[in-house]
Each structure stands twice: as C-alpha cells, then as structure tokens.
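Each in structure tokens, the structures are laid out below.
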Structure 1
C-alpha cells in the first residue's frame, strides 16, 4: 500500500524568534510523562504522544527521533460482518495514528498523512501546549512546510495569475474557509456565499473558479488572489483542492499547482504493513536513502540561543 509523507522544518520559538532548541528535546520530556499527562485537548482534537522508538536502535543517527502520535476520533465508525446486516457499535475509544521521523541535524520532520489522524497544525498546537505562554515569555512550536520548487512562493512572486479553482467538500463539519476568523476579502465573501448557496441546495461538493476568460479586457488582480490564498485554512477539511493556473517566473511557463496539496514537499512510499514502528523505519529510510530531501532548508532561518523551559502538564 502507498502512503504520502510530508516534509516540514520544525522550530521552537520564544517571543516570535526561532531558537536553537531542537524539537527532540521537547519530545523527550513529554515522553517521560504518564499517558494521562501526555493527553491534550486542543480545538476539538484530543491528541497524545503515544510512543517513541528507542533512539539507540536508530539505523543512522541516535540523535534522530521516531515518534507516533495518536488522535482520538470524536465520530466513531461501526463494526460489521460482510454478508450480514450486523451493525456493531465500538465501545472503546478509536485511535488514529500519525507516525513521524525527526532528523535532528536538519530540524526536519517527515510526517505520514492520515486523513483522520493528527495533521501538522494539530501537532503544532499539541506540542506548543506544553510550553509557557506568558506576556513576556511566550513559547510555541512551529512547523514550516518545506516547499517544492514550484510552491506557493512561486505564485506569490508571479504577476500573471490566469485562473484559480476551488473544490469544496460541503459535508465537512467545519466549513470555515479562513485560518484566522478575522480575515476578510471581497473574493472570500463571494466564495463563502457560494458555499452557503450550494449547501442550501443539498449538494455535497461545490466548485468555484475565478479566471481571466478569453477577452482579457480586465485581468485578475494577482495581489488580491495571493492575499486570499495566504489566509485560507488548508489544514481544514472544507477544501478538497485549490488549483492555480499562472505564469511561473521560475520556469517561464504556464503552470498548474494545487496549493492545497502541493504547497509542501512530499513523497510517496510503499508499505508492507501499517505498524507505526515499521512506518517510522520507512520514513527514516526515505530520508537517508532517497537524496536527503529538505536536508538544508533549515539554513534559510536565523536562530537565537536558548534553553528549553520547564514544560507544562497536568500533574494529576
């Protein structure tokens, strides 16, 4: 079976400045806590760092980390038997796993994609919840996507955006389009009204497009579109895809990019089973034996020296 993995640079910040603290230091501290102390609830996500491979058994570098996070589902499926009409409720909690590999020397995370599991934004909030948040002493964890050659930055610097198309899942529980609810724009208002109209029709999927058309008497305001795209919630479930057709300043060709699914460097690996330890091993192999993708992207950032603060958790 195939599994998609995503690449992120991972930092601990202090008062909005990136520190030289490795995320492995924080994960090591969390791992020492009791299971109930590792459990956190953030924005309807109930997540726990479930386990970590003993670093001394790593195949390449004992400074790396192989970790599995569990997200407890709030909507549980049912059990059944093929060929029967049995519908059996699941009494226990249902857990979705997300395995990651952390390459310490590159400050790089390779994370498997699990639609029902903990996504990058949820992991970011989970890890951040263990850090102090005071007015003059504010700590967070940030995951920054490692961009492929043609990513959102390439769209940002283009002044020739031809078309943008949105495919929306109207069955999503949360149909908020913005990552920040305070965001507003004319195009965003049009998009939100269109979503609501299609939802009133009872549709499950809606598609919207903004384009120049053939006459091109007036062309798309590239900056307005970039501002809209920058504020959209790509980590949520409402957007199935957001495709942009534009003239790339990098390739000097017209390109088509799905910024919902292609804004981050990714790879596809073949798996023989879905055990979390096995998946972590395959993520490790993917990095070391397939060109070390994303190895040097951390060099694009500046760091300040710092020490990991005392972590925050429920002592009960």
Structure 2
C-alpha cells in the first residue's frame, strides 16, 4: 500500500510532528506499506531539521505560496496527489492537520477520519479506530473510498530507526499564478504553550480532590522540585484554580510522560484519555472506588497532601 505522510514544514513543531507520526507508523503500519514523506513549506528546509524522519525512500518538498493558508496547502496537496497517487495519506494531530485531512478527502472524492488511534487493512479496506462519546467508546470505521485521508490522535511517541542517509529531496514547485482574490491580507503567529505538557517526561496532574485553589501553589512547587510539569482536570481549570493551558484530557492536552502522578483525580473517561499513554501512572485518592485506580500502576488510598509531603522529604534527601 502506497502511503504518504504529510508534514507542515512551516511549523516550528516539525520535530514533534515527526516523532508523533513515527510512533503511529511503527505501531500500526507494517513493512508492506510503501511510505513516502511530503513536506509542505514556503521556506528552505535544512536537512538537519529532519533528524529522526520516517523511514522512506522518497521525500517531496511541496512548495506553497504562504506560511499556512488552507486553500494554498490543499491546492499543493492536490498537485502532489496527481503525481504520486498514494492510497493512504496520514496527517498529524494538530488542528490544521485535521482540517486538511477532511477537506483533501472531499476534494479527491476519498474517505476521511480524524483522531485515529489505529489503522489496519481488512478485506482490502482500511479499518480505523477512534474514541467517541467523550472517550467512553471506541468506534471502528471502514474507509471504502481511496484515497483515505486520516489524522492521528495525540500522544504517539514510539521512535523508529533514524535514517543514516536521507534520500534526495524532490522539489514540487508552487502554482505562482494562483491568486486568492478574496484574501486581502493575513498574519500568522506562534501560539505559546506555557504548560509544555505534550513533551513532558514527568507530569503531576491535580483534580478537585486537592480541595481548593490555594493548594495549587504547594503542588506546583512539588512538581517543580522534580522537573515535572503541572496539569489539571477539567473541573480544576473551569473553576479557575489554574490556567486553561494546563488542561489534560480529550479537550485539552494528550500527554505521554514516563511518569504521571495523579493527585485527587477521580479518573473520568475524558481525563483518562489524556494520561493513558503514560509509561507509569501513580494515583493518589482517598476514595478507594475512584476509577483512576483501574488504570494506575501504583495506587495510594490516602490524602494527597500526606503523600506529597513524604515525597518532598525523599526528594530533599537526594
């Protein structure tokens, strides 16, 4: 199966896109898939930026006229498809990737699914899975029309072997004559991600069980003492106990740390999806029936404050 991976070379998160898609490909696409990489960009790409790129024999630099204008990118992708004709086109997990996945499938009269967490071939068709109904259920969809355009869910981190020698780039020129008369001007700026949760190796997540807003400060200090990032459940951020960019879960950040320490969190499905890719989950809750314990590697039934104090003492000794 010929598969194209689409990367946004105009984005400062190129490394993160590569790591994320590497994780998805290594988990679900076998060696039977012939994978090539399309990089959308209006600027020069340094080969050093492509460290850890997906195993491939083909890299196409698809030149665009703008840093990111959906119509410009879609026109460029249509040109690329007419040349390479893949059966599966894989996009990342960002909002732009979701938009391009759906709109490109419509233009090419194919199929699309966004937020995909697995993909395989069944009876010659692409079978994909994604979480639905606030992550309470996993739905399976058969994509019958090709090309199939999918965007993946967040949180894939598994790395593939790094290419020792990159293939030569093929440059696909932009349509310089294309003019979008309805656009007078545009400006793009990078959104700051102050929390840094997506790439954190250690996360301390807090829920309503911590009691009140005033307790956030001591927990934040605890997290900082072990170079961890602070995250929170929806009730905490909606109560303005902490900033919105610290929200973990289906409508926030999907994390994949080595260690996640969940303090006073019940473990609702919408939150659980945000930490389920953690290597180790340590849950602390006074309620022994809290759902969080079902997914925890280590469960502590106690007041979170007692646990934090003991851990702080241990860290201070080191």
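Derivation of every value follows stated rules applied to the coordinates shown; laboratory data play no part. All values derive from a computational prediction rather than experimental measurement. Cβ atoms are built from the backbone, for glycine too; each structure is taken alone.
If mean count of other Cβ atoms within 10 Å over residues 144-151 is calculated from each of 1, 2, which structure is the one that comes out at 21.6?
Working: 1: 17.6; 2: 21.6.
Working through the options, I get structure 2.
A value of 0.05 was computed for FRET efficiency 1/(1 + (r/R0)^6) of positions 56 and 88 (r between Cβ atoms, R0 = 25 Å, to 0.05); which of 1, 2 is the source structure? The correct label is 1.
If we compute Rg/Rh (Cα atoms, Kirkwood Rh) for structures 1, 2, which one ends up with the highest value? Walk me through the intermediate numbers first.
On the way: 1: 0.99; 2: 1.02.
Going through 1, 2 one by one, Rg/Rh (Cα atoms, Kirkwood Rh) peaks for structure 2.
Using the calculated result 20.9 for mean count of other Cβ atoms within 10 Å over residues 16-23, pick out the matching structure from 1, 2. Computing mean count of other Cβ atoms within 10 Å over residues 16-23 on every structure in 1, 2 gives 20.9 only for 2. With distance in nm of label points 7 Å out along Cα→Cβ at positions 184 and 200 coming out at 4.3, pick the structure among 1, 2 it was computed from. Structure of origin is 2.
Quick one: relative contact order in percent (Cα under 8 Å, 6 or more apart) came out at 27 when computed from one of 1, 2, so which one is it? Walk me through the numbers on the way to the answer.
Details: 1: 27; 2: 15.
Label of the source structure: 1.
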